[in-house]
Structure 1
C-alpha cells in the first residue's frame, strides 16, 4: 500500500552512496562486509523503483592542487602518492555501480561542497535524498548538515552506514543526525517509498 505522504516520494528522490572505499573493511574492523551487502540490496531497490543512484568519492589531481596546507584532514594528500583521478576507481569492488549511474567527484568531506550534486538534484526535480556511506562522522554527517541547509528532505539508512568507532556511529544516529534527517534501516525503506 502506498503512503499518502511517503518519506521517500516517487520521482522526487535519489539514493546517494558515499565513500565506500576498498579500505573500509579494514578501517571498521570488518563490520562493513554486512553493510556493503545491505547497500547493494538498497541500490537494487532504488533501481527497481526507478530512483536515480548517485555515487561519490573523494579524488584529487596529482599533487592535490585542490587542497590547502591549512586543511588538517586533506593536507597529507599533497605529499601522498596520487590515487586515480576517477571516482569510479575509488569505490569498493563489491558495490554494484553501473555505467548509467551518476558519479560525483568531491574534494571535501561533504558530497555537496563544490560539487555538482545540488545542480543535478535540482535539475531532476529531486527534493529528497536517501544516503548511506563511510564514514558516519565524515561524509554522512557533513552531507546531512549541508543538505539540510539546502532544504532537502534527508533519509539516512543507518545499517548501510559504517564508522571506525561503533560508539560514534551509534551516537550520531541517535543524538545528532535525527535533528536534520530521518533515520531508517534497510528493512524500512521500501515501506517509506511512494
Structure 2
C-alpha cells in the first residue's frame, strides 16, 4: 500500500504567450473543494476581463476527487492538458488555473491544448514540491501512572503529540504514518484505550 504522495507547498505562477494570446498560470496547494472554489472566485474577480479561466485539480493521496474545466474553450483543450501536467508532475492536493487573454488570432485545438499545457507546466516547474506521508490520527486515553509507558511508545516510534492533556485521566492525540499505524495501535491497545480520530 502506497502511503506517500507529492504536493506543492507554496503558490506559484507561470506564463505562456502565443500569437498575442497570454496564458497566465496559477498553482496552489488545496485540501478541499471549498478551497478550490475560493481560489477560483478570487481569480475571476482579479482577472474579470480575461476570456477564459480553465482549471484542473486533484485531491487526496489517492486522487479520488479530481476535475477538469475548459471554461468555454473547445472540449478537451483547457482542463485536460492542465490535468495532464498534474499527472506528469505526480502531484495531488493541487489546483492549477490558467487565465487566458485572447490576442485576436485563433490557435486551433492543438495550439490551444499546447498553450494550456505549457502554461501549467511553467507554474508547476516553479513550485516547491514536497513528499508527504499518509497518516492515521489516534487519541489515547490513559491513567496518570501509565504516563511513562505511553511516552516510551511515542518516543520509540518518533511520534510527536499533536494535542495532550494531563489530569486524573490523561489523553494524547497524535498522527502516525499509515505503514506503522497497525503496529503502534497494537502497542497502545495492550496498555490503554486507543481510538481512531476521523
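Every number here is computed from the coordinates shown, using simple stated rules; none is lab data. Since this is a predicted model, take the numbers as computed values, not measurements. Cβ atoms are built from the backbone, for glycine too; each structure is taken alone.
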Query raised in the report: Computing helix-only ellipticity at 222 nm (-39500 (n - 2.57) for each DSSP H run of 4 or more, over all residues; to 500) gives -10000 for which of 1, 2?
Result: 2
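Could you tell me which structure in 1, 2 was used to calculate distance in nm of label points 7 Å out along Cα→Cβ at positions 44 and 68 as 4.5?
Details: 1: 4.5; 2: 2.1.
Working through the options, I get structure 1.
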Requested in this report: Rank structures 1, 2 by percent of Cα pairs over 22 Å apart and report only the one at the top, that is, the highest.
Outcome: 2
Report summary line: For FRET efficiency 1/(1 + (r/R0)^6) of positions 116 and 172 (r between Cβ atoms, R0 = 30 Å, to 0.05), structure among 1, 2 ranking highest is 1
